[in-house]
Structure P
Amino acid sequence: MAGWTARRVSLRMGEEVKMSRQKTRTERILSILEQKHVINLRDIAALLGCSLSTARRDLAALAPLGQVQLTRGGAVWRGHLGGRPSSTGLTLTGEKQRIGRAAAELIRDGDAVAIGGGTTACALIRALRGRHVSVVTNALDVALEALPLSGPRVVLLAGELLATREIVGPLAEETLARLHIDTVFMSVNGISTEHGATVMSHLDARVLQAMAAAARRIVVLADHTKIGHAALTNIVPTSAIHTLITDAAEPVPSLAAIRAAGVQVIEA
């Protein structure tokens, strides 16, 4: 009898661990989809270090939430149902708003800032209402968020418009080479001491690199699901990053390592 009870407890604990791991994976998938709007199975498997079948099951688990539309080889972001946050809390809306507000506090009136794409970047632009700053962006969503706001002056870069609503290519990069930016704010898919700041798309990475080259200060915006992880494409090494703004807190080992590498860490 004792052996059967122990077996049941072991099975239950195994299921809890399995569910916890799946929740962690789905949080990261949703976070990437919110930022990039599209993702394929191979990218998910590579990013999460799981099999294609596991990636497919995780996407299937997300579909009933109404935020993800499955495609033949991956998924497309559909946003919040009815414009309201999901009751699951997986979209981390509150955390991203806090990160956006903390980032806005680093900006002074008269500054020229560059902002990449992503939902955290949109939270930052909303926090700049009434502020007299110049915003350079390659993200259509960021520009549209700024339209109803009084204060920020927005410069939208020219180039090729991707399905992710981000503008990339030589035109955008050449324009950035002629600009003088005080601070660039990057919403990334991963940040670690080994790989620095990373995103899924090499095209997006090239524009962010051009933003970084034009800026005096590099600030990375990353919620806790991105800390200690690496996406497919490097943007800048950890040594080039001045500040990380995150909702993650000590004693996360990866966060401590980033701080030890000389990066200022602001916990929003």
Structure Q
Amino acid sequence: MPPPAPAKTTKPPVSLATASRLYAFDALRFAREVLRWNPDPKQAIVLSSQARRVILNCARQWGKSTVVAARIVWVAVTRPGRVILVISENMDQCAEVFLKIDKFLIRAGVATKKDPGKKLGRVLIANGSRIVGLAAREAAVRGYTADFVFIDEAARIDDEVIDAFAPVIAIHKGDWWMASTPMGKRGRFWEMWEYGDPQTVLKMSAHWTDNPRLDPNVVAQARRDWGDSYVAQEYECQFVENGIFVFAGDQVRKVVVK
């Protein structure tokens, strides 16, 4: 979902130095005043969070990549020299996230250049922060030390790929964000949602009814076309077993190997 068109304003773009001074501890204010985007209530909670680990269990079209793009731009603009990684299933999907990032960078009036050797990469000219897009392959992450990692549609990313990112943020004690619609009771996305410590992990669920932009008739039609299980997973944030696997996740976890 693309960022909404900005409200008309005569306010000039903010300089990076000014942004670092005024908005370093207020991502929500940055989104509203610099990016000229007014998030929904739950998006505002996510933007304002101080949690290092964030998991977004979101209905389709809620705007999870938009809110993450706003957070990424805030980090890149207000914290010089940061390295931010965006990981998606493939480069085409990653490019969709970068479209939102680029739109926000343009609204903020931030000059960038292409990151040399990267298919998807931006370097902020004035402060040296880098935003790099990667396909979800274990080998792709080796060699990086990052301050912020975002894994898009994480429920569909292999566990070994997600596990490879833990050392990437270890040195800088970086932020780790995942967002997805559910896909069964298995994998790192489900495990963090189910077992992640709520004291250290922000868990945000966004049901389709939390999206004022989504026509209820779309969900009703999806229910008629694809059934209740499909709607429960794609629009109601439920980790349902859909028959793709021979055994349900809870059955597998009950197996004891002697």
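Tabulated values for the structure
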| item | result |
| --- | --- |
| For distance in nm of label points 7 Å out along Cα→Cβ at positions 224 and 240 computed as 3.0, the structure of P, Q it came from | P |
| Entry that produces 18.6 once mean count of other Cβ atoms within 10 Å over residues 104-111 is calculated, selected from P, Q | Q |
| Per distance in nm of label points 7 Å out along Cα→Cβ at positions 152 and 192, the highest-valued of structures P, Q | P |
| Relative contact order in percent (Cα under 8 Å, 6 or more apart) from the coordinates reads 14; which among P, Q | P |
| Per FRET efficiency 1/(1 + (r/R0)^6) of positions 72 and 120 (r between Cβ atoms, R0 = 35 Å, to 0.05), the highest-valued of structures P, Q | Q |
| Structure responsible for -10500, with helix-only ellipticity at 222 nm (-39500 (n - 2.57) for each DSSP H run of 4 or more, over all residues; to 500) calculated and labels P, Q on offer | Q |
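Taken together, the values in this text are just the output of simple stated rules run on the coordinates, not laboratory data. Just so it is clear, the model here is predicted, and its values are computed rather than measured. Cβ atoms are built from the backbone, for glycine too; each structure is taken alone.
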